[in-house]
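**Student:** Right after this note come the structures.
Every number here is computed from the coordinates shown, using simple stated rules; none is lab data. Keep in mind it's a predicted model, so treat the numbers as computed, not measured. Cβ atoms are built from the backbone, for glycine too; each structure is taken alone.
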Structure P
Amino acid sequence: MTLAGMGAAFIVLDPEYAKPTHRGARTTVFISLGLCAIVPVTQLFLTHEFNELVSDMGVQWLLLSGALYIVGALL
């Protein structure tokens with residue numbers, strides 16, 4: 001997660017990546033950032049009840065944030 005965030009920050013801040021030729025790299029980094037929670041969320045679903053995940057852990061917000069990263073990258 002940290003590496004994906006650092007990669008996203010670098011690509012956002014580096015003027016070289018603002019060019020249209022690097023659109024694919026930007027899209028890949030932001031989709032990766034949205035998907036990097038797949039392994040921990042899968043482990044949560046395997047070890048906890050769904051109601052506990054929603055009521056106690058707020059997993060729906062984690063899933064929403066990942067989905068929004070992916071939608072934003074595809075725009």
Structure Q
Amino acid sequence: MTDSIDLQIAYWMERAEETLEEARILASASHWNACRDSVQRSAISGQLKAEELRLRGAHKLRAEGLAS
């Protein structure tokens with residue numbers, strides 16, 4: 001009887017370790033995805049800012065050209 005209980009305990013301990021490892025992997029993947037998304041948002045934000053500055057510069061050049 002004790003052997004059966006010991007086997008059950010061993011089984012559930014192993015399952016718990018596997019579940020914990022799966023949780024670590026998922027947390028790592030989630031963290032990586034969040035980092036990747038943050039970098040993508042930063043890149044898009046930078047592209048938008050560059051485009052905004054380019055348009056402002058073009059507008060300013062046109063305004064100066066008309067004023068001269």
Structure R
Amino acid sequence: MMEEETGTHLGPDEAALIVDAAGELSLLLPEYPEDQPVPPMVLLLAAVARKAGSDPAWVEALIEEAFGGDA
């Protein structure tokens with residue numbers, strides 16, 4: 001008997017920033033109609049994903065600011 005895969009499922013109107021086991025980021029977004037603005041917190045996720053993917057020093061500084069030596 002095969003074990004069923006389990007996990008978290010996003011709803012059709014939910015967004016998520018995913019970090020896989022290798023530490024790679026993925027951004028999952030719903031499709032927004034052209035006439036609907038993207039919510040600010042979804043834009044924040046997109047901005048974090050974009051900046052984190054292009055600026056490792058920013059990631060390190062943010063972690064240091066948030067957690068100090070506890071990270």
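**Student:** Consider the structures P, Q, R: one of them gives 1.7 for distance in nm of label points 7 Å out along Cα→Cβ at positions 25 and 57 as calculated from the coordinates. Say which.
**Tutor:** Comparing all candidates, it corresponds to R.
**Student:** A further question follows. Kindly point out which one of P, Q, R the value 46, 22, 15 was derived from, the read-out being Cα extents along the principal axes in Å.
**Tutor:** P
**Student:** Oh, and also: Of the structures labelled P, Q, R, one was used to calculate helix-only ellipticity at 222 nm (-39500 (n - 2.57) for each DSSP H run of 4 or more, over all residues; to 500), giving -23500. Name it. Could you put the intermediate results ahead of the total?
**Tutor:** Details: P: -23500; Q: -37000; R: -12000.
Attributed to the structure labelled P.
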